[in-house]
Structures are given as structure tokens and as C-alpha cells.
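The next part holds the structures, each set out as C-alpha cells.
Each reported figure results from applying straightforward, stated rules to the coordinates on display, with no laboratory input. Computed from a predicted model, the values in this text were never measured in an experiment. Cβ atoms are built from the backbone, for glycine too; each structure is taken alone.
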Structure I
């Protein structure tokens with residue numbers, strides 16, 4: 001049986017990537033530093049995934065599937081991890097962007113051993129929420145190699161960027177119902193990957209979708225899906241909502257979120273010459289998924305790590321830059337950036353004054369005080385700080401859009 005290694009046994013690794021590989025006929029071994037998770041996987045060799053959606057007599061539809069024949073290795077046992085990577089036919093990472101620098105030296109160790117033994121080429125599917133995560137990980141691994149090894153890295157290792165679309169909430173004891181390995185998630189089960197990045201044959205795994213024009217696809221994920229989801233989360237935090245589905249059900253927030261996603265859609269359509277109708281249909285599907293009450297996904301989870309999400313190339317500022325380049329006014333996206341900024345200052349315990357807002361925005365995004373992007377975000381921020389409600393914010397955004405003739 002073919003062997004697959006999944007670096008990370010968390011919500012995405014265990015709840016999405018692992019099951020995909022198992023279904024594709026691979027024997028899956030997870031690598032994680034959580035001793036309890038590793039021990040539980042090795043003891044039971046199986047775990048349940050509960051798929052949740054709206055509907056049914058109680059408003060919730062559930063479907064439980066079992067993932068069997070899996071094992072795990074503690075990530076602190078570096079030699080065992082190196083041996084696993086040496087023998088793997090396929091590999092994936094799902095550890096989080098911040099953890100990649102920590103695991104890269106161990107991955108390099110496994111690749112060195114493969115190179116010495118002349119093992120077949122290895123494709124590593126990089127399932128991290130960052131544009132260019134494939135190149136980032138390749139660079140980190142390359143720093144731990146030298147000479148001929150670097151040449152072999154380019155020729156024999158495929159770093160394959162993936163777009164993670166499945167939404168998985170924080171797992172509560174209630175969701176787990178006594179089984180610490182149970183993962184509750186939505187049913188969405190497609191893993192788009194960069195077709196051009198594979199070395200050799202592309203694995204035939206149901207749900208693994210090789211995409212040729214992957215630049216468009218990954219930007220669509222970050223600047224429409226992630227941006228809209230985060231906007232909804234920060235608006236929800238401002239309004240005191242716990243669950244993102246409650247926020248998505250508010251008509252004024254829904255209007256803001258939808259139009260922010262439409263702004264990004266127009267920019268991406270122009271940039272990649274993709275029909276707008278195709279992207280708009282995707283927006284409608286996403287808004288429906290944001291409204292999945294059964295999932296109980298929280299605004300706190302979706303809105304976590306605010307500073308990174310206000311980064312120069314991330315969901316808000318990256319989407320705003322795209323819009324500016326394509327002649328689209330990012331009025332509604334700026335509401336999301338402003339709400340994120342407000343939540344950031346609150347998280348840091350700082351006064352929500354203009355000076356602190358400008359400083360925090362520059363620190364996170366690199367935007368200068370006098371830039372047009374800062375002025376737009378700051379205008380929206382000051383309205384939030386004044387206590388303006390979502391209806392008043394959307395009226396301002398409509399005015400800006402009408403003024404420039406794009407709405």
C-alpha cells in the first residue's frame with residue numbers, strides 16, 4: 001500500500017487532508033507534537049468526522065464517517081519523522097504558517113536521506129493559508145541543504161500549493177462527545193492544488209483537483225473567501241455575536257460582506273480575464289456556507305491572529321491593492337479592514353483614537369499615513385469608533401462607490 005505523511009494532526013490535517021488520502025488508497029501517518037492526540041490515534045487507529053449542515057427537523061443535518069487504518073508519530077522524535085519522510089509516496093503539511101520554520105529542518109533531513117538512497121521524487125502538498133506558501137516552504141527547506149542537494153531539491157521535490165476551502169470550527173467537548181479525535185466540519189471536500197507544481201505523475205485522489213491557472217484560484221480563495229469570512233467575523237465581534245452564522249444572517253452585514261466580495265471579484269476578473277459570472281456564483285455559494293448554523297463556527301476563531309490578517313499581502317490589504325490596481329474602489333473591503341483594526345486595538349487594550357489606529361495599521365500592513373488606502377480605511381475606522389452601525393457604514397461605502405461610478 002502507498003504511504004502518505006501528513007505533518008499536522010489538527011483540524012485540517014486530521015479533519016480534511018488525512019481522510020482525503022485514506023480515501024485515495026494511502027496508508028496515512030500523522031506527525032504532531034500533541035502527545036495525547038498521537039497516543040489516541042495509535043491506540044484506536046480510527047476516528048470519526050461529523051459533517052454538519054443546516055436542515056432536517058431540528059435544523060441540523062449530520063453525517064458521520066470513520067477514517068481507519070491511520071497511525072501517528074510524535075514530531076519531537078526527529079529521526080522517526082525523517083524515516084517516515086524517506087519512505088513516503090506523498091506528503092502534506094497542515095501545521096500553520098508560523099510553524100513551517102520549525103518543521104523545515106526535519107523535512108530537509110528526510111529529503112537528504114531520500115537523495116542518498118535514490119528514492120523516487122516526492123510531492124509535498126502545502127496546505128497553509130498563505131499565498132506563496134509553496135515557495136516559502138521550499139525556501140525554508142533549501143536553507144538546510146547545500147550543493148548538489150539543492151539541485152536535487154528542484155528536480156525531485158514538488159512543493160504543491162493548495163487552497164483549503166473547508167471550514168472547520170474549534171472543536172468543543174460537546175462536539176467531541178467523549179471522543180477526543182472526533183472532528184466536526186462542513187461537508188465541502190475539494191482540495192484544489194497547483195497542477196504545474198507536481199514532479200512526475202499527479203496522484204489520483206478523489207477530491208484532489210489539479211488546477212492549471214492556480215494564481216487566480218489561490219487569490220480567489222484569499223481575497224474573496226478569506227476576506228469575506230474575516231469581514232463577517234470582525235463585524236460580528238463589534239456587534240457582540242458569538243457565532244459567525246448569526247452575523248451572516250444580519251441583512252446589513254450580509255450586504256456589506258457580499259459587496260466587499262463583489263469588489264474583489266471585479267478586480268480578480270479583470271486581472272485574470274475570468275468571466276465575472278463565474279466568480280459571482282462562487283460568492284453566492286460562500287455566503288450560504290457562512291450561514292451554516294449547524295457548524296457553530298465562531299467569530300473569535302475566524303477573526304484570530306488579527307495582525308497577520310492585516311498584513312501587506314493578506315486578505316484585506318492584498319484585496320485592496322488588487323482593487324486599486326484594477327480601478328475598483330474597495331469601499332466595502334475597507335469596512336472589513338477598519339473593523340479588524342478596531343478589534344486589534346481592543347485586543348491590545350489601547351485607546352481607539354486616530355493616532356493609535358494609524359500606528360497599528362502601519363505596523364501590521366506597512367501602509368503609510370498619507371496613502372489613499374490608509375485614508376479610506378481610517379475614514380471607516382473613525383465611523384466605527386464613533387459608534388456608527390453597519391447600516392451607516394454601508395451607506396458611506398455606497399456613496400463612495402456611486403461617486404466613482406462602480407456600483
Structure II
């Protein structure tokens with residue numbers, strides 16, 4: 001699943017409007033209808049009020065449509081017009097008029113307005129700011145965000161929590177909505193995957209609003225996310241007369257004195273996910289532990305307490321390397337020689353990544369279609385501190401185009 005940038009999402013909107021064809025106002029109606037359908041699935045008690053806070057851009061326009069549709073379905077809705085700008089976007093203006101024509105006029109709220117009282121079981125819909133935000137909210141919008149966060153109400157954010165930047169980490173925590181649910185359109189935003197942002201996006205749902213799929217398929221995208229549906233399609237069906245030789249031979253290289261457990265766990269995982277045969281290449285000190293814990297694993301050994309030679313005889317179809325490997329000088333040297341000569345599909349984990357992080361000139365040895373599996377701290381060692389992650393990924397740490405990084 002592609003993770004589009006804000007500008008690419010805007011281009012997808014424009015392509016949809018041009019090629020479907022559909023007006024921008026009708027596209028907004030479609031997006032809001034999808035949100036309302038999802039809200040109906042919550043089985044919200046219609047006697048409980050829903051407070052809809054609308055900004056003056058297109059995200060606010062979405063909120064105004066949601067208000068109108070919820071009112072039509074018998075909900076008790078109070079709509080607030082957050083006055084942080086003199087002008088509204090054209091589609092926001094159109095939907096304000098449509099809402100007023102139903103007899104429901106939003107309450108204008110500014111710095112002098114008292115924040116509305118909320119009661120148990122009531123909902124807040126956040127439609128103040130969308131993905132186009134480029135600086136932290138200030139003034140009335142910031143105060144309202146703070147009040148919403150203090151309310152204890154269940155908050156549903158439309159497309160993205162207000163105050164959150166679509167492609168970076170939070171800079172001013174008090175200026176970002178802490179959403180219980182985020183109903184995002186067509187594709188998730190990069191911000192949803194950054195660890196500093198997790199408390200603002202407890203649960204997010206992607207709503208398909210019918211953006212131009214031809215455009216989306218063609219656009220070059222720097223980031224993708226693997227979802228359950230995509231991974232399910234990769235799983236091979238077990239045929240009745242197949243056997244262990246049908247499902248490949250994995251080799252795991254790693255372990256050092258005191259760190260054999262990492263390879264033991266990895267070898268169990270390789271069997272569990274479906275590898276027909278699993279071998280390990282470990283130091284001699286781990287032989288008895290491995291054979292006792294996983295007697296079905298085939299074992300080759302290297303030096304006594306750490307890996308040095310990397311001269312395994314197994315002929316695998318895929319290799320995983322790095323777990324418990326350690327950072328001994330001879331291990332590092334052997335690892336570099338392995339990277340230079342290896343032509344087998346590769347997964348690099350743990351200390352394999354840490355060695356590369358220490359010597360980033362080694363990155364040119366990582367071949368296409370290699371998979372990297374760093375946990376957050378290992379990822380930071382590779383590309384730098386989180387606040388610099390975007391710049392470093394784009395400019396400093398240059399892997400080949402087809403290298404994948406999976407963050408665990």
C-alpha cells in the first residue's frame with residue numbers, strides 16, 4: 001500500500017475531479033458519506049450529542065457535510081465554526097450554506113467564546129485542520145485543541161488529527177488532537193507510522209473514497225506499507241503431496257557467546273512461518289544449546305565463541321544474518337567479506353545492521369532486494385535521530401532503490 005505525500009494526495013484529488021469526472025464538492029460529499037457510514041457502525045446512541053468542530057479549509061468542509069448528514073439521520077449534532085481565518089475555502093463556503101439551509105446554523109467559536117460543556121458518552125468530531133497544515137496551530141485553534149484533549153470525550157478525527165503534520169513528527173504536543181479514531185482518506189499518512197505520534201492516533205481506518213486509481217498506480221512513491229491483505233497474497237498454499245523440500249531451505253547466521261538465544265528464537269520463527277528446512281551457522285559454544293532447544297534444526301559451526309570465517313557448506317535459498325552476531329573485530333571483518341561475496345537473497349537484522357551503522361561505507365555492499373529489519377534504535381543508528389529521519393533517508397543513507405526496510 002502506497003503512502004502518498006500531501007502534494008500527491010492533492011494531485012490524486014485533481015486527477016479524480018478531471019478524469020471521473022466529479023466536482024470537488026461532490027468528492028467532499030462522498031468522503032463525508034464514508035465517514036458517516038463508519039460512525040453509524042459504532043451504534044452511537046442517538047440521544048447522545050455529537051460535537052463537530054470545523055475549521056475553514058477543506059477539512060472543515062468535510063466536517064460541515066458530516067454534520068448535515070448526521071442531522072438527516074436523526075443525531076443530535078452541534079456544529080462549531082472555528083474562527084481562525086477570515087476566509088473559507090470555496091467548498092467549505094458551499095457546504096456552510098447547505099448546512100444553514102437545513103435550519104442548522106453552526107456556532108462561531110473564537111478566543112472569547114466559552115468552550116461547550118460535554119457530558120459522558122458524547123462524541124467530538126475533529127475537522128479543524130487537514131493534511132495541508134505546515135505550522136503548529138496558534139491562538140483560538142490551539143486553545144480549542146487543548147480543551148478537546150482535556151475533555152475526556154471520544155474524539156473522531158477526519159483524515160488526520162488536527163495539528164499533526166502529515167509527513168513528520170509532532171513538534172508542539174499541546175497543539176495536536178489526541179484522537180480515539182482517525183478516519184483517513186484512501187491511503188494512510190506517513191505520520192501514522194512515526195513512533196512519536198502514536199499517542200495522537202490510537203486507531204486509524206482507511207476509507208476508500210474512489211480517488212483515481214490509475215493516477216495512484218502510476219505515481220512514484222518513496223514509502224509503502226505492507227498490510228494484511230498484501231501479505232496474505234504472498235502465502236503459498238500447502239499442496240496435499242508437498243513435503244519439506246518443497247518449501248525452501250533457510251540459513252540463519254548469527255550468535256556469539258552469551259547471545260545464542262537470538263538464533264534459537266529466529267530458527268523457531270523460520271520453521272513456524274513455513275520454511276521447509278532450516279539450518280543455522282553459529283559459534284561452537286552454541287551447538288549443544290541449539291540442538292537441545294531445536295533438535296529439528298541443522299547446525300554448522302564456526303570459531304569457539306564468535307563467528308569469524310563465514311564458510312558454511314549449506315546451499316540455502318535465503319539467508320537471515322545478524323541476530324546475536326556481536327561486534328567482535330574478526331566478526332566484523334568476516335561479515336564484510338560475506339556481504340561482498342553473497343549472491344543469495346538476504347535479510348539483515350540486529351548486529352548486522354549495527355555493523356553497517358558503524359561503517360556506513362558498507363551500504364554499497366547491500367544488494368537489491370535485501371530486506372532490513374531494524375527495531376527503532378537500530379533504525380536510528382542507521383539514519384540518525386528521528387527528527388532528522390526524512391532528511392537522512394533522502395540525502396545521507398543511500399541504499400539501492402529496491403532495498404526494503406521493515407521496522408520492528
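Quick one: helix-only ellipticity at 222 nm (-39500 (n - 2.57) for each DSSP H run of 4 or more, over all residues; to 500) came out at -15000 when computed from one of I, II, so which one is it? For helix-only ellipticity at 222 nm (-39500 (n - 2.57) for each DSSP H run of 4 or more, over all residues; to 500), the value -15000 is produced by structure I. For the set I, II, ranking by distance in nm of label points 7 Å out along Cα→Cβ at positions 165 and 309 places II highest. Computed over structures I, II, distance in nm of label points 7 Å out along Cα→Cβ at positions 101 and 317 reaches its largest value in II. Suppose Rg/Rh (Cα atoms, Kirkwood Rh) works out to 0.98; of I, II, which structure was it derived from? Considering all the candidates, the number was obtained from I.
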